[in-house]
Structure P
């Protein structure tokens, strides 16, 4: 299934819909209220609800539908329960070590490292993402994210695969100048990342998509192709990532796991930087095009607290 969270009309409450042809079928309305009206509610409702949604998709009833061309798409999961972002592509990791003139750490192969992001700053398709006043180097990262569908703990990679509900496109926005300072201090990223996370346009269920086979990725800025990659090049796969996080802690329905970007899937790898007003498109044909515009920063300022700390 290809699912979306959308507003059928301006000011309407968000709904969860399944793509049927060129329309979005409102799952809650089409089921007579038996299915939840939100994506998180649908995920938390479990496999029986997912099967009911698939049955409606297959039956393709005439209504209630909204043409995709008229629907306002939001982030597929506007309220994730948690956000973790990994470092799954070896070439991207090696490029970072080379930029820093550091040897590549052998421990990279021993553990799928990740950071915890801000799951409350969520943006969707066509949204303008903010340009924080404190950064001069705003960047994108073209990623895939998986969404957990079932509660689990101490999962094997095989069991973890069955806990994945679906996949979406993820733009991990980054303030590179601030991130650099945080990482030198062996902390973070925090202010370098936490201001915005963009997802969309759709959430494709795991039974409909194989990430290693089906996902090619293209980055366009103002219509110009900046880079392309294949998701199958990742070193760490989602089942292993979910398994790793679940050791000694519980993963929950609605938790989101980002993959990290492929090599040259960000401006940092390309040494090419976006500007206020630029339009970025992350194109993953199996899922859709996540399109956003970079906002205009307010009066820029430095994050330098030395004088305040000395008081």
Structure Q
């Protein structure tokens, strides 16, 4: 807990007090791990809390793809997930960190994730958030060295009784750093989907570039989607952009697919899967198939 300190906020303090296990990965300099490493966390007990800690260090010139899966069965009482992820990316190293979360809808998912990237290093976040009653998740990247890069690709699906408050943060602390956030959010049956982005460019981070793109799809009249961008730019020499788009499924597109033999339910599910394609194509095949299955089940209202 050097990158995420227990003094950061109350859930970090709780995690620091009680965590007892998790994952540790160290990749030596110059080593490229060709097969993705995977961990899977499952919270089985009713009314329990899960506080796993993940620490990954990718040394100079090394390369790693780490995949994390999370799930929990449904209980009639609230469960809490307050894990912590600390990622250290060395000089000219690369780390891709992928997460697919499929919590039951009695879960409060209050996770803290943070990465520190040295000169020429790259951190890539791929995040899929399904399930949970409430989620608050904003992976943070600190671009500490010249030329460091961050990419964040995420999708959330908020159904009935769900409030998914997600997004990403980036701090450009060095010159010529680059960040890109690309997210998709879907809400149906009264679900609330919130995207928050925070871009901070420090005074000495000249020639930095940042772009944020957020697209939201609402499947009915009672759902909600919000975009809350924050930008704190302390230098004149930076290239910063933000775009957000909120819409609904086109009746014409549904009609066209139905004219080709699909049912209305199948047509809507196909359009939603296409909307989520930016995330699914970044995942290994078996995870992309699982994500598409989750979307299909959410469209039928059968999860949870």
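Only the coordinates and a few stated rules stand behind these numbers; no lab work does. For clarity, every value in this text was computed on a predicted model and none was experimentally measured. Cβ atoms are built from the backbone, for glycine too; each structure is taken alone.
Which one of P, Q has relative contact order in percent (Cα under 8 Å, 6 or more apart), as calculated from the coordinates, equal to 23? Of the structures listed, the value fits P. If you line up P, Q by distance in nm of label points 7 Å out along Cα→Cβ at positions 164 and 188, the top spot, with the largest value, goes to P. Kindly point out which one of P, Q the value 2.1 was derived from, the read-out being distance in nm of label points 7 Å out along Cα→Cβ at positions 268 and 292. This figure was derived from Q. Calculating distance in nm of label points 7 Å out along Cα→Cβ at positions 20 and 116 for structures P, Q picks out P as the one with the greatest value. Consider the structures P, Q: one of them gives 54, 46, 36 for Cα extents along the principal axes in Å as calculated from the coordinates. Say which. It traces back to Q.
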